[in-house]
Structure P
Amino acid sequence: MKRLIQAPNVALATLWADLLQNQGGVATSVQRAYASGIAGEIPPDQALPEVWVLDDDQLERARALLAELRHLPSRHWLCHGCGETVDGPFEQCWNCGAAMPGGAA
């Protein structure tokens, strides 16, 4: 078991671990999920949650997949339903709910 990354909060650590397991098939574990309660008693960086990869051989694959998941492409597209400009990785219009042209929403 090897440490993959330290997260700023338990919500993000859990999200990353779930994405790695569900989309990448990489078995992970969130460590120090509740250590924030003792921050101040120990150094702050020691109280942050961490994502660990259970199989050492999957560490590099997990790093690549997490980097990909953390840097999703930012797109700009024009909604054909209402004419609104939609920014970011969204595949559905925030204004009218129409699917991105050619998208898989």
Structure Q
Amino acid sequence: MAEFIYIVRPVRPTFPGDGAEDEFKIIDEHVEFLRQKLASGELILVGRTRDENPIGICVYEAADIDAANVFAQQDPAVAKGVFQAEIRPYHVFLMRGRD
């Protein structure tokens, strides 16, 4: 398996400050999607910046770039237009608790 980094940004730069109720429900779906990917062993880590213009990152494993793109397309926040995604090959070099 190869590693990839998945960077998500809100489609609208004013989000989440002006987020609508339906968008926040989609974010809940996004979080559940990530929890499922963590439970399946695909997801290595996930987080987001804590500033006015947040971005999120996921580092995950996939067979190849095509499978990595499927991961993004399955994310409800991307599929439903709340986030835009950028996927790039990645390699975790050092990580606490991992050789």
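When distance in nm of label points 7 Å out along Cα→Cβ at positions 40 and 56 is computed for each of P, Q, which one produces 3.9? Attributed to the structure labelled P. Given a value of 2.3 for distance in nm of label points 7 Å out along Cα→Cβ at positions 24 and 88, point me to the structure among P, Q it was derived from. Among P, Q, the structure yielding 2.3 for distance in nm of label points 7 Å out along Cα→Cβ at positions 24 and 88 is P.
With distance in nm of label points 7 Å out along Cα→Cβ at positions 16 and 80 derived from the coordinates and found to be 3.9, which of P, Q does the value describe?
On the way: P: 3.9; Q: 1.4.
Source structure for this number: P.
Identify which of structures P, Q gives the largest calculated value of relative contact order in percent (Cα under 8 Å, 6 or more apart). When relative contact order in percent (Cα under 8 Å, 6 or more apart) is calculated for P, Q, structure Q comes out on top. If mean projected area of the Cα convex hull in nm² is computed to be 8.4, which of P, Q is the source? It traces back to P.
Starting from the value -8000: which structure in P, Q was helix-only ellipticity at 222 nm (-39500 (n - 2.57) for each DSSP H run of 4 or more, over all residues; to 500) calculated from? Among P, Q, the structure yielding -8000 for helix-only ellipticity at 222 nm (-39500 (n - 2.57) for each DSSP H run of 4 or more, over all residues; to 500) is P. Each of P, Q could give Cα extents along the principal axes in Å, for residues 8-47 alone, but the derived value 36, 14, 13 comes from P.
Every number here is computed from the coordinates shown, using simple stated rules; none is lab data. Here the structure is a predicted model, which means the values were calculated and not measured. Cβ atoms are built from the backbone, for glycine too; each structure is taken alone.
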